[in-house]
Structure 1
Amino acid sequence: MPVETASPRVRTAAPAAGGWVLFHPARGEVLRSRGLLTAEQLLGLPGEVVSGHADRHVVRVELAGGVYYLKRQHRVGWRERLRQRLAGCGWASRCEREARLLQQLESAGFACPNWVAVGEDGRGRAFLLVEELAGFVELRRLLSDNRLSLTDRRGLAERAGQAVAELHAAGFTTPDLTAKHVFVSPDSLAVALIDWQSARRVPGVHTLSRLRALAALHASLADHLATGRERLRFLWAYRRAAGAEFPRSNRTSEYARIINSYAGAARSRRSIRDQRQPAAGGQRLVWLAGEAVCAVPDVAAVWPAPAVASPFYQDEPPDGRDATIRLPDGRPGVLSRFRSVAPLGRLVAWVRGRPWRSPGATLGRVLFHLERYGIPAPRLLAFGQRETGPATGDSFALHEPPAGEPLDRWLRSPHSFEERRDVLERVDHLLRQLHDAGCRLVRSAVPFRVDPAGRVLVGDVRAVRLVRRVGDRARRRDRLALARMLQTPTRTPER
């Protein structure tokens, strides 16, 4: 496997079967001195998964007294390589494209994450290792902590507007300009952006691209984190720094109206809705055996060895029923096992250039999503999936046992009229929460439970699925279906 030490370059052909690694000339020594020379070794660096998607995630890695972030792509599909080729980046992965952009940003003098190494392992996996932005914190966290004075908040709005305008003036597009990608130094109020895998450097950034980027930032920053005056000050500073490259024929108020219009449409996207939610207390995962076992940190610390073992994976097919097990530290968990035969699903995933998501991984994703939106539900403990053949696979999901008793059983028990009314109102409220979070009910079983204090929570997580958008008709259908199951009259939902 060749090991190179040049600057990132555009690849002109598909990578060799043996894989490759590219080290930064100045920063790669921290890896080479520790014998981390191959893509396989770097992809296997341990750490907590801090964010991710079905086909990629980001791992926080502690190495040589420093903090790094490892971006891992599980599979680089043919559609992605073709997309990068058409964008002028060769047959590259997202990781290689981002390393190239980071090199260009660094050469242009912009604050950005310092890349350390990039590469592929020859089996369809790619990675990019970057240093932590030392001294910077995420914009949403800084604003929510209320650590800035009013003067500093106004100064930050101006610095942020100026920073984005300078990037655009230098020809860098910002398709991923959202609140979670903006980092700020609390001391100097310097601004840096992360996640450049979809950006390009062009002779000039079009006005429409600028407005859509500003709208995405405006939409993804929750209303309570910045006032209208601060948002207008950001726009005013952007216009001033952009100069003649940003048409001055319209007033700032007119641009604000256009940005608000674009932001209204952007807020319907799930990724934007997720960023507008309050922090969920730091959702983290640890990969114990690749995709086969992913657990939350406190569970990973007590996970049995070897990680891939019974009862999570067994030779006997699952019987379709959940089982209650105990982890080595004694805590109980509800285990759902799945065996999949999905030739069509695997084929569609390959054609789309995306990884196949098993029922266990889907269930784990739903549990994480409910936690992010603050919806009461069992806490995710672990999940995993492994392919056992060209069209087959095993998977599992493990979560805490739900509290209380099923709602339909609770309603059949003797309770006062006031207790029943209060619980049904809470059911209605929880259903609205699910809809607002982009979830629908999909099973004929009642998914809710009632705990001894009268609180209503999601008990049967298999009865919930994620969708792109929940319209008024879908909301009514879920309410009617739930009412039929409970055999109670429905009310018009509050708007």
Structure 2
Amino acid sequence: MSMQETLDLVKKALSENGTDVVSKAFTQATGLVGYDLQAPALALYPFVAAMTMLRNDIPRVGGGGDTATRWKAITGINTGNTHPGVSESNRGATVATSTASYTAAYVGLGLEDYVSFEADYAAVDFDDPKARATLGLLRSLMIQEEGMLLGGNASLALGTTPTPSLSASGSGATLPALTYGVICVALTHQGNSRSSLANGVIGQITKTNTDGSSDTINGGAAQKSAEATQAVTLGQTLFCSVAPVEGAVAYAWFIGAAGAEHLEFITSINSLAVTAPLNGTRQLASALTAADYSKDAVYNYDGMLSFAKVANNAISVALATGTAGTGTGLTADGAGGVQEINNLLQNMFDTSRIGPSDLLVSSAGIRTINKLCIGNGGAPLFRFVMDDKGGVSGLAAGATIGSYLNPITNTLIRVRVHPNMPAGTILGYCREIPYPLNGVGNVFQVKTRKEYYSLQWPFKSRKFEYGVYADEVLQHYAPFSLLKLYNVANA
């Protein structure tokens, strides 16, 4: 049989319903191609050192027990400034000594995830979803822990937000004529991170857990203010402000016809100026419960921002309201520094004879500081980039502040941008206390009852269920070594 006869018989045998399937050419469209899939899966979610800056820096110590950790401190000697002079044959006067007792309750932290049996089967020879789930949980927990180390609030109640002060003036604005009602809500660090124009101000969160239980957590919002009203004619700007609230890093503004105020703005300073028509469709102020949800001692411990309060003898200063909507910003000191920062540094030294080792600022804050320090009436700064052979290969423009010279103590302060630092807040702290015999090894530390641990739960369905947990609290032995500047308007 010839080759042609063989091909004819094969074609006849494979024909279906008169359709000649062999006569079709093999192309990419036929589908007989490989599947170019790179293994393993790429982790493209953000997880960099800056996202867990405090968690990486703060010492962690174990040995915790009980429901809370407690300590006592001598906070002052000769607090009455008793004069040492003494008359002949007589004894000196007794000095007054101040002490304080501290308690910090442990808080359990944990997150969970699962991998279905089918997902595990499907990933064979490609990736390990069970390992990925555990690693993702650990990283997720660390990121959430960082937010609590910075802005957790167990003790600082914001109370009722002050009633707004309103005025209307000017010309050229497009805000429609109306008698406007304005209600304000002060937000903590956690309240600011949870609230948005789209989702509204969060009073409480009811979290459904994997085992079917639920936890109700305060969201970080103060009680809403009383309503203030202001008549506005077309062309005028509506100016709104409230007294700065210690512990607040942002303010949510509900504006509209009296009794129908909607969420319109969230600002990092305590004021705003309204010039244009409002959105009018977002969350209603009437939907907010008249209660203070700013702190939560059950599911939170105090973070650095909460420790930095006047009641703890920390340096905590709000910049003045200034012009509503503009606020008060930082100013150059004429010597390459920032006047408002210098004022706090002097205050800390005069009060406690120390200076901070670190300043945490926001991305907006570092730009403002750069402008004031680098562009303080001086010549433009450039950086020459040299190649390996010593030749000039390019000119790099721009500069940034990496440290700040304390003009009082003549020491350098490390300046770092924290991704979770609110735009209108600057936080300074000491990593060491330069007092001899102070008995303080770590100025602040995370004390754990149980360090990070992973669980794989018993099967109750065809899923591998995992949890990553920790049980801890942040201790700060010397809150007087903290400084906080808030209500800062950035240029």
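A value of 0.95 was computed for FRET efficiency 1/(1 + (r/R0)^6) of positions 315 and 403 (r between Cβ atoms, R0 = 35 Å, to 0.05); which of 1, 2 is the source structure?
2
Supply the structure label, taken from 1, 2, corresponding to semi-axes √(5λ) of the Cα gyration tensor in Å with the calculated value 53, 34, 29.
The read-out was computed on structure 2.
As an exercise: distance in nm of label points 7 Å out along Cα→Cβ at positions 51 and 171, calculated from one structure in 1, 2, equals 5.3. Which structure is it?
Answer for the origin of the read-out: 2.
Relative contact order in percent (Cα under 8 Å, 6 or more apart) was computed and gave 18; which structure, 1, 2, did it come from?
2
Please state which of the structures 1, 2 yields -5000 when helix-only ellipticity at 222 nm (-39500 (n - 2.57) for each DSSP H run of 4 or more, over all residues; to 500) is computed from it.
Computed on structure 2.
Readers should treat all values here as calculations from the given coordinates under stated rules, not as data from a laboratory. Small disclaimer: the values here were computed from a predicted structure and weren't measured. Cβ atoms are built from the backbone, for glycine too; each structure is taken alone.
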